[in-house]
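So, here's a batch of structures to check.
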Structure P
C-alpha cells in the first residue's frame with residue numbers, strides 16, 4: 001500500500017532512510033540538476049527559502065521504500081503554493097504514483113489554507129524560444145495529465161521566455177490549479193505569487209532583472225488561463241444491452257476522513273469518479289432500504305459491531321482514531337481505554353475510525369442488502385452497488401483495509417437462503433474477509449483472483465493452499481498472481497476461475513469488483529487495460545447468472561471511470577445471448 005510521509009528532521013522516524021531514498025529517486029529523474037539535492041537536504045533540516053515554508057512529501061511502499069516525492073513552497077500570506085518538483089521512481093512506471101503524490105500534495109496545501117497552486121511545465125506547442133520539437137509528444141502527454149488533475153497554463157505573460165539558473169535555461173509555462181474554486185486570478189495576485197516564487201528559487205527581488213521585466217508583462221486583469229484542450233478519451237459507442245443496470249448508490253453522506261500519512265486508500269473522490277462512469281448507461285436507480293443490524297450480526301461478531309457502533313459517540317467529531325495496540329497475547333482482555341480497543345478489532349494501522357464510520361458502513365451494508373433483495377426476488381438480473389466504504393477485507397471478528405462490514409458477504413449470505421451462491425472477487429487485493437466468513441460453508445463458493453500475498457495486502461491470506469475447512473473444504477479457491485499481469489494473463493486466470501464456478505452450478509453470483517487491477521493504480525501491480533476490464537466483464541457476464549456486483553477497490557480516478565464503465569458494459573454484453 002502507498003503511504004505519504006513528511007520528510008523533515010526530528011519528526012520523521014525514518015528520516016535518514018527516507019531522505020536517502022528521495023535523493024536516489026531525484027538522481028534517477030533529474031540527473032542533470034544534481035546540485036538541487038543540497039537544497040533538498042537543507043529544506044528537510046528546516047531551512048526554508050525566503051518568504052515561504054518548504055514541504056517535502058515522500059510516497060513510500062510496504063517496505064518504507066521511497067517511490068516518489070514532491071517539494072512544495074507554501075506562501076501563507078498569499079494563500080498560495082508552488083510545486084517545485086514532483087517525481088516518481090522511473091523504474092516503477094505506470095503505477096499511478098505521480099497522480100497520488102499530486103493529489104496528496106494538493107490536499108495538504110489546501111488544508112494549510114492555500115487557494116491556488118502553481119508550478120512549471122514544459123510547453124506543449126512549438127513557438128519561438130519555446131521548446132525542442134522532439135520533446136513535444138511527451139510534453140503533450142504531461143500537459144494532458146495535469147489538465148485532468150485541474151491545472152492549465154497561464155497565458156499573456158513572458159514567463160515561458162524566462163531564463164534563470166533555477167530553470168537551467170528551459171522555457172516553462174506557469175501552470176495554475178484553482179484547487180476547486182473558480183474565482184478569477186487577479187493580476188495583482190499573480191504578480192505577488194511570481195515575485196515570491198522567484199525570491200524562493202533565485203533570491204531575486206522585484207526590481208532585479210529578469211524579474212522586473214517579467215512582472216511588467218503581467219497586464220491582463222483577470223489573468224488568462226488557457227482553455228482545456230485535452231478531452232478525456234471517448235468511451236466509444238455504447239453497445240445495445242438487453243438488461244438495464246439496477247443501481248444502488250451510497251452517495252457522499254457520512255464521508256469518512258482519513259490521512260494520506262497513514263495510508264493512501266479510500267477517499268470521497270472515488271464516488272464522483274464512479275458516477276461519471278455511469279453516464280449514458282441504461283440505469284435504474286433504487287433507494288437504499290434499512291435492514292437493521294440483524295443481517296450484519298449474522299456474519300460479524302457482536303463485539304466488533306458494538307465497537308463500531310460506539311465510535312459514533314466515543315470519537316469526537318473531526319477526530320480520527322487509528323489502531324496502535326494489538327492483542328497478540330491477551331486477545332480477550334479489552335482495555336478500559338476505549339481508543340486502545342481499536343487494535344482488538346482491526347488488522348492494520350491505517351484504517352480510520354471516526355464518528356461517521358458506523359453510519360457510512362451500515363449505509364454501504366444496506367446498499368448491498370438492497371441489491372441482494374432485488375436479485376433474490378427476481379426483480380433484477382444485474383444490480384450494481386456503487387459507493388464507499390468497500391467491504392471485502394472485513395472478517396467475522398475484525399475489520400481493516402478501509403472495510404468495516406463485508407458488503408459482498410452480506411449479499412451472498414442473504415441470497416444463500418434462496419439457493420447456492422458463488423462469490424467471485426476480482427479486486428487486486430485478496431478478499432480475506434469474504435474467505436474467513438464462508439471458510440466452513442459449502443453453500444457459498446468463494447473464488448478470488450488477486451495479487452500474490454507475498455507482495456500484496458493483506459499479506460497473510462490468499463495463498464493457493466487455503467481451500468476451506470470442515471463442511472467448506474474445497475469450496476474456497478484462490479488464484480494468487482505475481483506482479484506484471486496483463487490482459488491476456490488475467491483472462492487466462494479468469495477462465496480457470498469461471499470453470500470452478502460453472503462446476504459448482506450456483507443459482508446466484510456476487511462479484512467483488514476492484515479496478516485496482518488496472519495499469520496505473522497506486523496500490524496494485526497489474527497492467528489490465530480499460531479494454532481488458534470490458535473483456536473481464538463480458539466473460540463473467542457470460543455465466544448469465546442473477547448477479548450482485550459490489551464495488552471494492554480502485555484508487556486511480558481515471559481508471560475508476562474507465563474501468564467501472566468497461567466492466568459493466570462488458571458484463572451486460574456477456575449476459576445478452578447471441579442472436
Structure Q
C-alpha cells in the first residue's frame with residue numbers, strides 16, 4: 001500500500017513538473033515573438049488579430065491594421081469593435097484612441113447615432129484625454145459651450161484650431177483670430193481669421209494682441225496685412241520685427257563672432273592668423289556642423305602653408321566624425337576618397353520619443369502621437385535640441401515638412417546627434433525624398449543630377465509646394481512668377497506654380513540655364529539661382545576654380561553664401577544616404 005502511494009505521488013510530481021515546464025516554455029515562446037508594430041508583416045498582423053492567445057497582442061494588431069490608410073471605414077469599424085474596454089492600466093492610453101477611431105469609422109459610414117454615442121462615451125470616460133478634443137468638436141456648435149470648452153481645455157489641439165477657423169466663419173469677431181495667432185498661426189484658413197481680428201475691433205485690441213496678430217500674418221507671408229494690422233503701432237516683439245524685415249541688428253553670438261574673425265583672416269589670406277584662431281576653436285567641443293567647418297578649414301590652411309600631411313589627417317578625421325553636409329563633401333573631394341560605409345541608422349522612433357508618444361507612433365498612430373504631444377506640451381515651443389528633434393520627427397510624420405524640417409535642422413545645429421549612428425538617423429530624417437519621382441523626371445529631362453535638384457528643393461521650400469516667400473517666390477523650387485513667365489508661355493499663375501510637377505520642371509529648366517551660363521560650375525550656378533545671374537557675373541575670379549571654398553566665403557550676400565553651402569551639402573547627403581549602410 002505504501003509503495004502504491006509512493007508511485008502515485010511520483011506520477012503526480014512528474015505531471016506537475018511537466019505541466020510547469022510546458023507552461024514556462026509557452027511563456028518563453030510568447031516572450032520571444034516579434035513585437036507588433038506598424039512595419040510588421042501583414043500576414044502576421046492579420047493572424048495575430050484573429051488567433052493570438054494574448055488579448056493585448058490581438059488588440060495591438062487590430063489597432064495597427066485599423067490605422068493603415070488603405071483600410072476602409074467598414075473594415076476599421078469591424079476591427080475595432082469591442083476593443084475600447086480594457087481593464088489593464090498599461091493599455092489605458094489606447095482606450096480613448098480606439099473610441100475616437102470607432103466614432104470616425106461610424107461617421108464615415110453615415111452611422112451618425114453610433115458616432116454620437118462613441119463621442120459621448122469618450123467624453124464621459126476620458127474627459128481630459130487628447131482624443132476628447134475631437135469629441136467636443138463634433139458634438140459642439142460654433143460659439144456653443146462645448147466649443148468654448150474645447151478652446152480652453154485643448155487650445156493647441158488641431159481640433160481647437162479647426163474650431164477657431166469655424167468660429168471666424170460663423171460667428172465673426174476677434175476670438176477665432178486671436179486664438180489662431182497664439183496657437184496655430186499657419187493653420188489652413190487662419191489668414192482670413194487673423195485679418196478679421198485685426199480690423200473688426202481695432203480699438204478693443206491691446207498693443208500686444210495687435211503685435212501677435214501682425215506677427216502671425218507675417219508668418220503667413222502677408223506683410224501688407226501685418227503692417228495694416230499694426231497701424232501706427234511699432235512692432236513690439238523681436239519675433240514680429242524679424243518677420244517684417246524690421247529686426248534690429250542683434251549682437252552676434254560668441255560662436256558667430258569667432259567665425260567672422262576666422263573668415264576675415266581667410267579672406268585676407270592671412271593663413272597663420274587663421275590657423276591660430278582655428279586651433280583655439282578645435283580645443284573645445286562643438287556641435288557637429290561647427291566642428292566640421294573648423295576642421296575642414298584648419299586642413300585647408302595647413303595645405304596652403306605646405307603641410308599636406310596635416311591637411312590630409314584633419315580631413316580624414318572630419319570624414320570619420322562628420323561625413324555629411326557641405327564640409328564632409330569638401331573633405332571627400334580634397335582627399336579624393338569617399339567616406340567609409342555608414343553605420344546602420346537607429347530606428348526613427350527608438351529612444352527619441354517619450355514612452356507614451358513612442359507607443360502611439362510604433363502602432364502607426366501618427367496623428368494621435370502628434371495630438372498627444374501638442375496637448376501635453378500646451379503648444380509650447382521646444383526648449384532644447386532633444387525636444388526639437390522629437391517635435392520635428394512628429395511633425396514630419398503628419399506631413400508638416402515646413403516646420404518639421406526646420407526643427408530638425410535646428411536640432412542638428414545645436415548638436416543633437418551624439419554618435420555616428422544618430423547622425424545617420426538625423427540626416428536621413430532631414431533629407432526625405434519627397435516628390436523624388438517628379439524631381440528625378442525633371443532632372444533627367446534637363447540633364448541634371450537628381451541629387452542636386454532634390455537638394456535645391458530641400459533648401460528652397462523644405463519640400464512644401466504651397467509655400468510662398470516674402471519676395472513672391474512660389475512652390476517646390478521657389479520660382480518668381482516673372483521667372484516662370486520667361487520659362488513658359490502662357491505664363492503660369494501662382495496656383496499653377498503650386499503644382500509640384502510643373503514647378504519641378506520649370507525649376508529644373510532654370511537651374512539648367514544657370515549651369516550653362518556658368519560653364520557647368522556648380523558654385524556659380526547655385527549662386528545665380530539664388531541671387532540672379534546679373535549679380536553673380538561680377539563675382540567671377542580665379543578662386544572660383546582654384547579655391548572654390550574661399551570663393552563661396554567671399555560672396556557678398558550672406559543669404560547666397562549660406563544657400564550655396566546648404567544646397568551642395570544637401571546634394572552630398574542625399575548621395576551618401578542612397579548607399580547601403582555598413583553591416584555589423
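At a glance:
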quantity: Among P, Q, structure where mean count of other Cβ atoms within 10 Å over residues 113-120 as derived comes to 17.2; calculated: Q
quantity: Identity of the structure behind -10500 (criterion: helix-only ellipticity at 222 nm (-39500 (n - 2.57) for each DSSP H run of 4 or more, over all residues; to 500), calculated), options P, Q; calculated: P
quantity: Structure with the greatest value (metric distance in nm of label points 7 Å out along Cα→Cβ at positions 449 and 481, set P, Q); calculated: Q
quantity: Which entry (P, Q) yields the derived value 2.2 for distance in nm of label points 7 Å out along Cα→Cβ at positions 361 and 521; calculated: P
quantity: Which of P, Q yields 1.00 [FRET efficiency 1/(1 + (r/R0)^6) of positions 425 and 545 (r between Cβ atoms, R0 = 41 Å, to 0.05), calculated]; calculated: P
quantity: Winner on Rg/Rh (Cα atoms, Kirkwood Rh) once structures P, Q are ranked, highest first; calculated: Q
quantity: Structure responsible for 3.4, with distance in nm of label points 7 Å out along Cα→Cβ at positions 313 and 329 calculated and labels P, Q on offer; calculated: P
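No lab work stands behind these numbers, since they all come straight from the coordinates. Please read all numbers here as calculations on a predicted model, not as lab measurements. Cβ atoms are built from the backbone, for glycine too; each structure is taken alone.
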